[in-house]
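Next up, some structures in structure tokens.
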Structure I
Amino acid sequence: MTTPQKPINSGFTAASTTSHVIRGVDLVGKVAIVTGGYSGLGLETVRTFLSAGARVIVPARDLPRAKKALESLPAAEVEEMDLLDPASIDAFAKRFLSSGLPLDILVNSAGIMAVPERTLDARGNELHFATNHLGHFQLTARLWPALKATPGARVVSVSSMGHRFSPVVVDDLNFENRPYIPWEGYGQSKTANILFAVELDARGQADDVRAFSMHPGGISGTGLERNVPVQELIDAGVIDKDGVPQIDPAKDIKSVPMGAATKVWCAVSPQLEGKGGMF
């Protein structure tokens with residue numbers, strides 16, 4: 001039996017931002033990899049890590065887009081990698097491992113949501129599951145030698161309260177024998193993120209690698225919501241009828257710095273030393 005999660009009184013609230021969480025944290029000499037680090041919450045995470053002195057590497061499928069998005073953060077290092085291409089993941093990991101760098105923080109942040117039509121990747125995997133889970137699973141596995149060689153390394157998987165939409169339907173991951181429902185596709189990938197963090201933490205403890213998953217909140221303007229009908233966003237309170245993003249932390253509707261604060265906290269907080277496997 002596992003021990004139920006218990007609040008540890010972080011001192012932060014739903015309205016806390018990345019600036020609050022990173023205050024007093026020194027990441028000089030630390031190395032972080034952030035997938036999805038050139039947009040939305042990932043971009044804010046990269047900015048925050050750099051502000052504390054970390055060396056940050058951003059794997060990206062679209063190199064021109066990533067470099068343009070990161071123009072204001074010239075210290076961020078952009079490397080080619082496509083989460084839907086196993087060979088590309090292997091090549092990125094091989095390059096990183098050959099550098100001999102430590103890997104203190106891996107943030108699996110890239111993701112897609114509510115893809116309207118059932119779509120499969122080149123290997124026949126449903127797109128949410130392939131992007132949000134399988135690609136990150138492979139990336140983490142390939143980078144494992146660097147993680148376990150770095151004392152106190154952490155892996156943070158960005159999940160969502162959307163995990164409630166679906167368990168991982170092991171017998172039909174790709175919606176071959178059931179109707180495709182976008183939110184169920186997203187939901188099972190987010191459940192997979194949580195289960196992955198639990199098992200990764202259990203396996204990594206002996207090597208002083210801890211893993212966490214987290215929910216950032218409802219946030220407009222990250223690009224993740226591009227497939228969600230406008231009326232659904234209005235009904236959820238994320239935007240108003242004029243399309244203006246709303247911020248109400250008490251209702252879990254946050255700004256980008258608020259949403260990214262939780263993943264940064266998971267990655268750097270000294271309060272989490274000796275802990276892991278939590279959502």
Structure II
Amino acid sequence: MEMSSETLTSAEYIHHHLTNLTYGRFADGHWGFAHSGEEAREMGFWAIHVDTMFWSILLGALFLWGFSRVARNATRGVPSGFQNLVEGLVDFVNNSVRGSFSHKNDLVAPLALTLLVWIFLMNLMDLIPVDVLPWVSQRLGIHYQKVVPTTDPNATFGMAIGVFLLTLYYSIKIKGVGGFVGELTLHPFESKNPIVKLLFIPVNFFLEFVSLIAKPVSLSLRLFGNMYAGEMIFILISLMYSAGVVLGVFGGALQFVWAVFHILVITLQAFIFMTLTIVYLDMAHSEQH
């Protein structure tokens with residue numbers, strides 16, 4: 001629990017591990033890194049969470065390098081090693097797309113694979129002991145280091161908004177502007193009476209607009225909430241190590257049990273994000289008459 005020259009209290013320890021390394025503009029106009037949560041909040045909307053950007057980009061690059069390496073060196077016959085894992089993932093994603101996407105779009109399967117593996121890798125960072133990388137960062141002069149990108153709503157909202165923009169694009173491309181507007185205004189309440197139909201338009205629009213906006217919000221908050229809660233549990237368990245030998249041993253056992261269970265959580269969250277993305281894109285391609 002000693003993150004600097006002084007020993008942190010439990011509250012300070014938790015706050016330290018949940019604070020991002022933030023770069024932005026200070027109130028006096030100069031740019032730099034925030035040295036406290038208060039300074040980070042003062043930087044406002046345009047501040048950058050450098051640790052989230054660094055780890056997400058690094059893990060994305062690792063995914064691209066690993067999969068491209070397998071693609072270049074793929075051998076015929078029975079695959080072995082990492083190639084076997086990659087081919088298994090590709091087959092799994094293809095089967096998921098065939099089962100949930102009833103249209104033709106060559107973008108969907110690669111997008112689904114990218115989201116599944118990238119989110120899994122970011123979630124996997126949660127299994128690294130909570131003090132290891134922050135301790136290394138301290139020795140390098142970096143005060144804050146939050147290493148699980150999916151515990152930052154900026155990362156989860158960024159991915160969800162990207163998926164949302166794709167659904168809007170394909171909704172308009174497949175159905176046309178008129179068809180998309182009609183989908184928002186002529187359902188779920190319908191009437192053959194033109195006056196009643198006109199009265200239903202604002203009601204339908206409100207309901208459909210809320211449903212539309214709820215997609216990226218639920219997609220991002222589900223992933224963020226589950227990963228943030230998991231990280232918080234790891235941090236709370238790690239506090240036991242400073243409370244004596246007995247609680248330290250109990251905390252170690254408890255952390256092992258939670259880590260084993262958390263493997264299921266991080267995998268399931270990546271799968272749910274991928275599956276909902278496929279479903280939302282399928283809905284964008286479906287024309288309602």
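Every read-out reported here was derived from the displayed coordinates using simple, explicitly stated rules and does not represent laboratory data. Remember, it's a predicted structure, so these values are computed and weren't measured experimentally. Cβ atoms are built from the backbone, for glycine too; each structure is taken alone.
Quick one: semi-axes √(5λ) of the Cα gyration tensor in Å, for residues 19-106 alone came out at 22, 16, 10 when computed from one of I, II, so which one is it?
That value comes from structure I.
For the read-out mean count of other Cβ atoms within 10 Å over residues 59-66, a value of 16.9 was computed from one structure; give its label from I, II.
I
Say we calculate distance in nm of label points 7 Å out along Cα→Cβ at positions 43 and 243 for every structure; which of I, II gives the highest result?
II
Given a value of 0.60 for FRET efficiency 1/(1 + (r/R0)^6) of positions 11 and 147 (r between Cβ atoms, R0 = 30 Å, to 0.05), point me to the structure among I, II it was derived from.
Working through the options, I get structure I.
Could you tell me which structure in I, II was used to calculate distance in nm of label points 7 Å out along Cα→Cβ at positions 187 and 235 as 1.4?
I
For which of I, II does mean count of other Cβ atoms within 10 Å over residues 139-146, calculated from the coordinates, equal 19.1?
I
Given that Rg/Rh (Cα atoms, Kirkwood Rh), derived from a single structure, equals 0.94, which label among I, II identifies that structure?
I
One of I, II was used to calculate helix-only ellipticity at 222 nm (-39500 (n - 2.57) for each DSSP H run of 4 or more, over all residues; to 500), giving -10000; which?
Clearly, the read-out refers to I.
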